[in-house]
Structure 1
Amino acid sequence: MQGNLPPEAQEKIEELQDLQETTEQLAAQKGQAESSLNEAKTALDALEDIDEDATMYREIGELLVKTDYDDASESLEEKVDSLEVRVEQLEKREGRTREQFEELQEELQQMLQQGGGPMGPGGPGAGGA
């Protein structure tokens, strides 16, 4: 199908595929960051119900290290703040990538309509997204 297209259209299709892949990667990263954020928020909420004098341990790799309430609280708050920023950045990047994808898709459609070239079943982007 792509063999019948002008080189400019083939380039745009490749760019579309790259943008689609990038968008999917960003969405996956955002999902992981959101999951980590929810876990950190849950832990921070649970910490509020714990007596400040309770013995606590923090997981570092495969080790549990004794920690105190203030350190645990501060560490979780920093983690939540950091993850909120990360999720926000990923949302912005994902949005920009989606916009680029849509603009490029429009350009390709206009190029193909002007060129009068026949498209195969489903047109550009067919076959999964």
Structure 2
Amino acid sequence: MTAPQRTAILGNKPWSEKYTFVPALRVGDTVYLAGATGTDDTGAITAPGNIEEQTRQIFRKFQALLQAAGGSCEDIVSTTDYYTTTENYHRTAVVRREFFTKGFPVATGVQVAGLLRKDALIEISAIAELGTKRD
């Protein structure tokens, strides 16, 4: 049996060879989305102090990566949230309802003492299954 092909999904912006990871990796019909924070194209946090907007920016990034792979956020089957504060964490549910209109993925939330990206309140990783039908 042949192993599925592994394809890096870089999106539509340059990706530095200094990084030892890719933003997304497609293996067969599964797309693994690396942990992302709510940053813009320059790497700056888009909404300091606002976990809802940071979450929205993360899902925008996921949407762009999944579209490059032929999918969308609707194909996400699992998410893991790493968050630094529970203050307004409930507002991330508002964003999830915007991006998951045909059913929710499984989810894990982990409160952490801090994240590598300064001013990031949340980092999310996800797994998507392309080509699956929802009832």
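Quick notes on this one:
- For 48, 41, 23 (Cα extents along the principal axes in Å, calculated) the corresponding structure among 1, 2: 2
- Test item: helix-only ellipticity at 222 nm (-39500 (n - 2.57) for each DSSP H run of 4 or more, over all residues; to 500) calculated as -25500, pick one of 1, 2: 1
- Answer label among 1, 2 for the case where relative contact order in percent (Cα under 8 Å, 6 or more apart), calculated from the coordinates, equals 30: 2
- Structures 1, 2, by FRET efficiency 1/(1 + (r/R0)^6) of positions 63 and 111 (r between Cβ atoms, R0 = 35 Å, to 0.05): label with the highest value: 2
- Computed 0.75 for FRET efficiency 1/(1 + (r/R0)^6) of positions 23 and 103 (r between Cβ atoms, R0 = 30 Å, to 0.05) - originating structure among 1, 2: 2
- Structure with the greatest value (metric FRET efficiency 1/(1 + (r/R0)^6) of positions 31 and 71 (r between Cβ atoms, R0 = 35 Å, to 0.05), set 1, 2): 2
Just so you know, all these numbers are worked out from the coordinates, no wet-lab data involved. Keep in mind the model is a prediction, meaning the values are calculated, not measured. Cβ atoms are built from the backbone, for glycine too; each structure is taken alone.
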